[in-house]
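Below, each structure is written out as structure tokens.
Read the figures in this text as sums done on the coordinates, not as results from a lab. Just so it is clear, the structure is predicted and the values come from calculations on it, not from any experiment. Cβ atoms are built from the backbone, for glycine too; each structure is taken alone.
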Structure I
Amino acid sequence: MTRLARVTFALVLPGALALLAPAASVAQTLSVGPTGRYLVDRYGRPTFLLADAGWSLFAQLNTADATQYLKARSVAGFNAVVVNLIEHEFANNAPRNAYGQAPFSGRPFATPNDAYFAHVDSILAIAQQYGITLFVAPLYLGAGCGQEGWCAEVEAATTVEMHAWGNYVGERYAGVPNIVWVLGGDTDPATVAPKALEMVNAIRFHDTMHPWTAHNQRESWASDPWPNQSWFSVNSYYTHSQEEYEWAREGRGMSPVRPFFLMESKYENEHGVTQQQLRAAAYYTELWGGCGNVYGNCPVWHFGSASAICGSVEWRDALSSPGTQSMTWVQRLFTSRHWWLFEPDYSNEVLTSGAGTYGGADYAVAAKASDGSCVIAYLPSSRKVTVNASALGPGAVRAWWFRPADGATMLVGDFQPGSSAFTPPSAGDWVLVVDQQSLGLAAPGSATSVVPAVVRNLGITPNPLRAAGRIHFELAQDVAVRVTLVDLQGRERARLADGHHQAGAMEVAFETGDLESGLYWCLVQAAGRSEKRAVVIIK
């Protein structure tokens with residue numbers, strides 16, 4: 001029987017509020033890793049980016065629907081969502097949200113409506129609870145600077161108004177950890193670049209910790225309009241090409257070195273894209289230098305507000321689409337191996353035959369982990385390939401086939417160093433995984449955690465809450481634990497537990513007492529690490 005430790009506290013507000021260390025209070029969820037090639041979490045652990053296009057999330061969904069969506073994406077392995085802070089076109093009552101609240105009470109950018117952004121606050125908190133970072137576009141410009149975005153309003157705005165908008169956004173969200181900023185959207189920003197930069201600089205006056213990337217017109221890099229901007233830290237690309245590996249190779253060679261990911265390719269149910277092409281976009285990017293990708297589905301990205309685009313508004317049914325399932329297996333495969341150490345096999349020294357014709361949509365790609373732990377090759381169609389297993393060192397190797405459509409695995413066998421030929425067991429696209437045998441790695445896709453956590457399954461119920469709630473989690477070992485509630489300024493507002501506890505399940509009951517309505521963070525600290533979940537108090 002599992003032992004459940006229950007600790008009950010009436011909330012007592014301390015007379016003198018202790019400030020937490022900045023790293024624990026306002027640290028962003030994601031930052032650039034030490035090599036500049038990937039993102040890391042707040043513990044410095046490599047974070048494989050699997051994001052969903054949820055552009056209309058803030059405007060189209062109410063709190064209940066947003067919770068359903070974010071929970072479903074979290075369960076499927078997604079850890080990020082791309083979203084417009086203010087929606088211009090793709091919502092049933094744009095720019096108003098599901099509660100009829102407009103982002104501005106008067107002139108755009110100069111008159112932000114707190115009621116609208118309180119709804120944004122609640123969705124950010126829910127996303128944090130499910131381990132999801134929101135890639136937020138505070139100024140979506142729209143395709144061709146047209147009516148889909150805010151380009152015309154930016155052109156009509158004064159520099160002072162754009163500065164005021166950035167000041168509002170930066171001050172409000174500087175302390176929210178699960179944000180990456182995205183500048184622009186679907187267009188070349190050249191005509192409004194000075195005003196966009198005015199907004200960026202105002203945001204950064206308050207917020208210098210959250211990373212920035214950008215989203216421009218199709219067939220471009222995020223860095224193209226911003227080559228020498230110090231605030232620009234994460235690159236990305238947008239293409240409808242089927243040869244994403246060429247983009248990835250270009251990104252890997254760029255200077256300065258930045259992490260990059262696939263920001264947008266063809267969305268599921270649009271532009272005639274096939275399931276294999278959806279998968280290839282992800283594997284091409286990750287194996288040849290990227291740190292992740294954004295997957296999109298119609299109608300999910302607009303949540304049913306634009307039926308003319310793909311003929312469907314049933315976004316809930318689409319949450320379990322074949323494309324979603326393929327992305328789940330992308331995440332499980334890469335996180336089961338040392339993906340952040342991958343060195344792309346541009347010269348075919350590892351995949352020595354069977355790659356196909358470079359520049360075509362049927363080209364096979366491979367990468368080797370720099371620690372010699374594994375080789376992974378993606379074959380967009382079935383064919384015989386030869387792998388130089390000596391790339392992993394002098395020891396024996398173990399080979400697996402992994403089917404990216406459904407995660408099925410087949411052990412091929414153990415082989416001595418040297419060249420070995422492999423043929424997939426059936427038609428379709430396949431992934432070949434060759435491991436260093438002595439490591440005894442589990443089947444590809446079966447291990448999703450690289451570093452065991454001390455605090456697991458942290459949750460708060462109910463959430464949002466009014467008078468009382470329960471914090472529950474599991475401890476992987478006997479350890480000293482501190483549980484606190486922290487406001488967005490990093491100030492400790494209540495200490496709920498502080499002592500040594502045995503391994504197992506633990507529950508802390510508390511009352512909200514005199515705490516004001518708003519967003520707080522529940523911080524559980526143990527063994528030099530911390531886990532954080534958002535708490536919304538409504539009175």
Structure II
Amino acid sequence: MTIRETGNGFADYLLGYVDGSNRDYPIHTFGMKSNPYGAFFVNDSFKISSQVTVELGLRWDYWFAKSLIRGAGGTFDEKSGKAVAGLNDKGQVDLTAQPVSQFLAKATAGQWVPASDLHIPAGLFQPSGYVSPRLGVAWRPLKSGDLVVRAGYGIFTSSYRGNITASQIIAPPYWTYEAQSWSPAQLQRWETAWPVSSDSFVASSIGGAAYNVKPMKDHEWNLSVQKTLPFNTAVTVSYVGSKANGLVVDNSLNNVAPGLYTDLQAAKPYPVFGSIDLYKNTGSNHYNSGQLKVERRFSKGLSFMFSYAYSKNISDGGGDSIWSTPTPFAPAGYNRGRASYDHTHILATNAVWEVPFGRGRRVGANMNPVANTLIGGWEFSGIYLYNSGDPLTFGSPGATLGNGWGTRPNLVGDPSVANPNSGLWFNKNAFATPGPYLFGNSGIGILDGPSSHIVNLALMKKFVFMESRYLQFRWEAFNALNHVNLGNPNTTIGQSSTGKIFDAGDARVMQIALKLVF
């Protein structure tokens with residue numbers, strides 16, 4: 001149960017007030033019985049001239065009709081306002097599929113219909129597919145061939161994030177969990193939240209994909225210029241972008257606009273139901289980046305790679321993740337902002353160096369075997385990884401909108417501080433709680449959390465005692481410099497811990513290993 005009525009969580013607990021409560025029931029085997037998929041791809045390469053090559057491709061993906069184990073699945077039809085029951089191989093609703101099904105079906109009669117009544121496929125999935133083109137071009141503008149310009153574009157499809165079409169059993173008549181919510185004005189106590197009788201149902205919830213949900217489609221493109229440099233090294237400068245519309249997102253349907261309600265459940269558009277989570281193609285995501293890469297192929301005992309990306313990743317309408325439910329009745333732009341995985345700066349570099357001492361190396365090629373065992377044949381490698389911080393989004397405590405939902409705070413000042421640290425990462429006085437039933441004006445991801453610096457090192461040597469047989473020694477150190485990589489601060493305002501950080505990444509870890517190869 002979620003507790004929040006007086007504005008103080010502990011006080012609400014002592015008084016027994018709740019603003020939400022869930023309950024569910026025993027469940028047996030369920031899920032997808034069959035999920036047929038087919039694809040076809042054709043590709044060809046055209047050498048236009050000695051300096052220009054074009055790659056053309058075409059891919060076809062198709063997701064055929066699915067079937068559920070014993071037909072036990074459910075979805076929701078917005079037009080009729082009813083739950084939709086899947087059908088078994090005989091085209092029937094099998095009320096023996098789950099222990100609770102017969103009781104739930106009787107108690108919710110009139111709230112659900114068989115899929116066939118609405119001309120929906122028995123497996124609650126409408127077959128669909130895409131034709132996706134691919135294009136690639138490589139151009140060598142100089143006769144020397146050491147400068148290459150490449151460009152590419154393609155549409156890439158993917159199936160459904162999460163397990164939304166395989167496990168969509170949350171709907172009457174097969175199985176459900178029940179969810180209720182109350183406004184602060186109702187002062188609902190936990191003791192009377194549910195009926196005493198175990199076969200009485202209050203508000204069945206629904207969670208599943210819309211029957212006509214489609215696979216996600218992502219448009220991706222890039223343009224790069226690569227130049228060969230001395231010492232077996234090459235540099236590549238690239239622009240990389242992508243755009244995805246119609247991402248599968250959890251849409252919470254059974255909600256009302258912010259306000260004061262004396263009976264919140266009765267005010268909902270589908271009052272006989274609890275929560276209704278319908279996964280539909282409503283999210284979007286846009287990514288743009290400039291990238292730099294310098295790479296040396298292994299030569300004369302040394303290789304290295306340096307890469308850097310400066311990027312921006314924006315999601316809208318829940319496109320950040322399938323679990324990111326957009327806030328209903330929000331003002332325009334409220335659900336748009338930096339994706340949770342957006343890192344403005346990403347840098348990675350690595351190197352492998354064969355120490356040039358020992359037999360077969362540049363120094364000491366004829367070294368004494370004993371000396372070679374001690375100081376010859378060593379190899380050193382390292383990796384450095386840097387990410388700028390996670391985007392921070394701030395929240396106000398409690399369901400202040402009056403409809404069971406909370407909001408972000410108002411931004412009333414500069415959230416940055418001169419020296420952010422674990423004791424205070426941001427200016428908590430830059431935020432204020434909005435008035436009752438009002439949305440806050442602070443955006444999504446308006447400040448960065450702590451960045452991450454990681455150095456991993458390794459030292460390795462092979463002790464060869466027979467041809468193709470050797471003993472390998474490895475010493476490895478992860479986060480070798482023991483840098484403290486702080487976690488994210490508490491971004492809920494109005495609390496004693498607001499702005500403080502209480503966790504960090506792993507400290508230095510070292511390991512030593514021996515491996516016998518024979």
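Given 0.65 as the derived value for FRET efficiency 1/(1 + (r/R0)^6) of positions 278 and 310 (r between Cβ atoms, R0 = 41 Å, to 0.05), which of the supplied structures I, II does it correspond to? Computing FRET efficiency 1/(1 + (r/R0)^6) of positions 278 and 310 (r between Cβ atoms, R0 = 41 Å, to 0.05) on every structure in I, II gives 0.65 only for II. Looking across I, II, the calculation of FRET efficiency 1/(1 + (r/R0)^6) of positions 246 and 454 (r between Cβ atoms, R0 = 35 Å, to 0.05) that yields 0.25 traces back to I. With distance in nm of label points 7 Å out along Cα→Cβ at positions 110 and 430 as the yardstick, tell me which of I, II scores highest. Largest value of distance in nm of label points 7 Å out along Cα→Cβ at positions 110 and 430: I. When helix-only ellipticity at 222 nm (-39500 (n - 2.57) for each DSSP H run of 4 or more, over all residues; to 500) is computed for each of I, II, which one produces -6000? Considering all the candidates, the number was obtained from I. When distance in nm of label points 7 Å out along Cα→Cβ at positions 86 and 222 is calculated for each of structures I, II, structure II comes out greatest.
Taking relative contact order in percent (Cα under 8 Å, 6 or more apart) as the criterion, the highest value among I, II goes to I. Each of I, II could give P(r) over Cα pairs in 10 Å bins from 0, in percent, for residues 286-461 alone, but the derived value 9, 33, 31, 17, 8, 1 comes from I.
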